[in-house]
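Undergrad: Next up: some structures, all given as structure tokens.
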Structure 1
Amino acid sequence: MNEPAVIVNEKPKTDLRTADFYYDLPQDRIAQHPAEPRDSSRMMVLNRAAGSVEHRHFRDLCEYLRPEDVLVVNDSKVIPARLYGHVAGREDAPIELLLLRQRGTDLWETLVRPSKRARVGMELAFGEGILRATVVGMAEEGNRLVRFDYDRAKHANVYDVLHTVGVMPLPPYITERLADANRYQTVYAREEGSAAAPTAGLHFTPELLDRVRGMGVAVAPVMLHVGLGTFRPVKADRLDEHVMHTEYFSVSEESARVINERRRAGGRLICVGTTSCRTIESVAAADGTVRPLSGDTGIFIYPGYRFKAVDALITNFHLPESTLLMLVSAFYDRGRILEAYRIAVEEGYRFFSFGDCMLIE
């Protein structure tokens, strides 16, 4: 693996504005719970060459794959990243932390509510003092750097403590209780560190993955810990004024080798989710070769961007005016994507994290 890198792309020139990615979505189209079983979710198939739209289910995915293809998945694992506690010694001063990314040993960048209670030097307590934190500094956009402390004789690391006192950080538009926290994890999740799930992967079952591999398709894991860069709202009026928050990624030598071999042999690189897509495009050379690399990426993909390596994309239906919708529009065409979303609303597709998906080939 090479030395850590910081990837920020040169933004394409554009006259597009954030409002150009708005669409109307009825509240009842926002999925409150995942499909059961996972692969029973619906899948809209957009064929870019033919301009066609098909309505299928995710369990039909193998019909659209070729033995020489490679599926790229993000194997980051969501942590119980939401903490409810109080200022140390003041149970009448509640506080909430959302862990965004690890910055060092027991040092995390966090989103704090209410922020006025998180002054530098302040001590916080969670889980009746099982986990303690000290605010040690400021980060981007008013986020706080906190250093955690816990009984190291009882807990191997902070992740161990989080599984005791933390809560799975479901998006605010999901208002119903999730009975099984594992349904907000992909079946191939491995490395803990995400504050949100790479949701396109939630549709896979172990059995479907076995069928995919059984037909000869390679499955290559990459890793991007999902944080603010993925779900932070776009506040700028113009697209080229928005700055992405960086997220940590890693592409192993083995995954890079498999991807490059498959593409050289004529196979397609099919990304499962926008986070996998952003990871691949962060490490791809101009000729499409994928490099083994780890570091931080703040790549922002919107119409005008020229894709270097990604040939097809599996992705959920995203929030209006989001960077994710902008990426999908860059991969196909803004007008056609917004028309596909209109059709999805009309046809009763379920939207967002626990919703249905589309395959763009």
Structure 2
Amino acid sequence: MVARFLATEALADIAAAWARDHRLLAPVREGAAVLYRPWAKDMHPFLGRPPTSSAKEALLPQTENLLTYTYRKDRDDLTRTEVFLAEPLPQEPTLVLGSRPCDARGRKLLDRVFLERGVKDPLYEARRKATLFVTVACERLENTCFCHWTGGGPMSEEGSDVLLFAVSGGFAAKAITEAGEQLLAPLPEVGPQVQEELAAKLASPVEPGPAPDLSKAPERFLKLFGDMDFWMDQSARCLSCGVCTYLCPTCSCFNITDENSGMKGKRLRTWDTCMSALYTLEGSGHNPRVSRAHRLRNRVGHKFCYHPQEFPAATAQPEFSCTGCGRCIKSCPVSVDIRSIVLDILEKGDKS
């Protein structure tokens, strides 16, 4: 494999060049956080550690305008009203710089929901086709990472168009897709020394340690589904704040609302969270998930049971709706650890 070289001192200039043809989202440091921001003059991308936020917003914005509408009265018959709809403009080419392999793998899992359920979401599909991911391979794992539990890895290529490897003086850039090759075409090829360094990295990847066998997680979750004592214990610290779902690269729940101003309005899609008490509140006042325990059970069940059942994998290892990025663990204000919950499910479900 012949890779391209992206020098550290040239990173800002190269990103600026990419931004001329794409809506570029790059990670920048803001206090203690690393957040994706639209490219701006004099911006300095920070690729030193995983972004605090997920790259999911490039494909599924936190707030998205689905359409605008205008009501007009019929001048000849004021009892009649016409409605005129306007769809959003075509999606502009987008490039996400600095995501990690776990984020890029999230694209595949979002595709399951928005493209492979029989009815395709046209806005998601258009944005998906227009978006490229330039991903950074992980040099080390944080203590909250568990991508290898769910089929990923520090150098996973799944979902990426370009994969960057930290080398002396910058990054070796490997094209994964044809679009990635076109993106890297202006960059110089790596020299022999960097090529050897890259080959050594690929031959000796970061070893994440052993992963538990999660193949029985779906069936053991179902065994514990009605054990509310178990779920009350697991959710004892949970605040139902929803930060885990908002930072997750695969959570796909949304709400749709209309905002009116006189005779005009717009229809918005916004992220929603199953950890909210309002998520399942019915018009009658009944709520089938009245407690934190019920809501946490649903979130864990979706990741490690319902999704694998709805989208069976071709291998013995189920395809979970989780990439193991660890954001839900790292940013939880009360240190709820989904890994511990899954391990408890495996252990107690085996005895049920």
Structure 3
Amino acid sequence: MKTSDFWYDLPEELIAQTPLEQRDTSRLLVLNKESGALSHKHFYDVIDYLQPGDCLVMNDSRVLPARLLGHRPTGGAVEVLLLRDLGDKKWECLCKPGRKMQVGHEVIFGDGELTGTVVEVQETGNRVVEFHYEGIFLEVLERLGKMPLPPYIKAELQDQERYQTVYSREVGSAAAPTAGLHFTNGLLKKIRAKGVKTAFVTLHVGLGTFRPVKADDISDHHMHSELCMISEQTADVLNETKRNGGRIICVGTTSCRTLESLVNDDGSFEAKSKWTEIFIYPGYKFKAMEGLITNFHLPESTLVMLVSAFAGRKNVLNAYNEAVSMRYRFFSFGDAMFIGDIRE
């Protein structure tokens, strides 16, 4: 298949720049993956499409405030984006301007409570920076760092917690698992009261999630690598759900990629973790997921391809074109979809 097969036309003004005041009042486009039928709802209506015995699987990764604005000793401004913790106070980073950040160069953040030294320039152009600070690094980041919002969001985020899910707890993502941003604690309480189980997985989202597909043939695209894990408690809940005939419904493509990466050949689960480079596109046979809650994704992106693998390319592109015509809000702070076999 060609990358261009996953194109749709999106007016720029439909890209949501700020979150809604109330998380669960976003719109919800419901897609029956078998018939292609569409329904227009609000996110709080998602409970109507969940049945007792189903299991909602959510990614509990928390976004690192990984965007650091600093300056060189000579005064020039530098932006450093933390990508991966390499241990021993060293991080793989994206630095701007890169030409001013060569081996041995230093950068100062805040009033100097955090400094960094470039110790390596990688083949990719990324830098390895060794940081110097007192105390706990995450606490320093909470004070000095900013949320690394996606490049299509130009507005400043007033409340940094709005780029975190209400159930986030495992710090390590460079971007939010955005399908989960719609849930409130109150809505989750109602869902659990209905008899729907909830389970958590962890996949730390890398910035590669925004990397465009440059290959003409999608099979030539190589996915970025992300760390994902399932706990023993979650494995037990998933196995029980399957034994009892319930559906496993993933909140977001990251939860989907985690389950499909870690599920055993017989469809069972166990406590496990791995670095995954799974690339899901039409033709893929799902072994774990039976329903998906997801946001609207960029044209020609690997995420549109994943959703198309689950619900059919024509169904998905028809749904996206319908969402455009109905003026839905798109991408990270935008509206959502529920995709599955519809049981109201």
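Bear in mind that the values in this text are calculations on the coordinates, not laboratory data. Since the structure is predicted, the reported quantities are computational estimates derived from the model, not experimental observations. Cβ atoms are built from the backbone, for glycine too; each structure is taken alone.
Undergrad: Match the computed value 52, 33, 25 of Cα extents along the principal axes in Å, for residues 217-296 alone to one of the structures 1, 2, 3, and report its label.
TA: 2
Undergrad: Work out distance in nm of label points 7 Å out along Cα→Cβ at positions 57 and 241 for each of structures 1, 2, 3, then name the structure with the largest result.
TA: 1
Undergrad: With mean projected area of the Cα convex hull in nm², for residues 49-184 alone coming out at 13.3, pick the structure among 1, 2, 3 it was computed from.
TA: Working: 1: 13.3; 2: 12.1; 3: 10.7.
Derived from the structure labelled 1.
Undergrad: Something else now. Give the label, chosen from 1, 2, 3, of the structure having the highest value of FRET efficiency 1/(1 + (r/R0)^6) of positions 81 and 321 (r between Cβ atoms, R0 = 35 Å, to 0.05). Before the final figure, lay out the partial values.
TA: Values: 1: 0.90; 2: 0.25; 3: 0.55.
Once FRET efficiency 1/(1 + (r/R0)^6) of positions 81 and 321 (r between Cβ atoms, R0 = 35 Å, to 0.05) is worked out for each structure, 1 has the highest.
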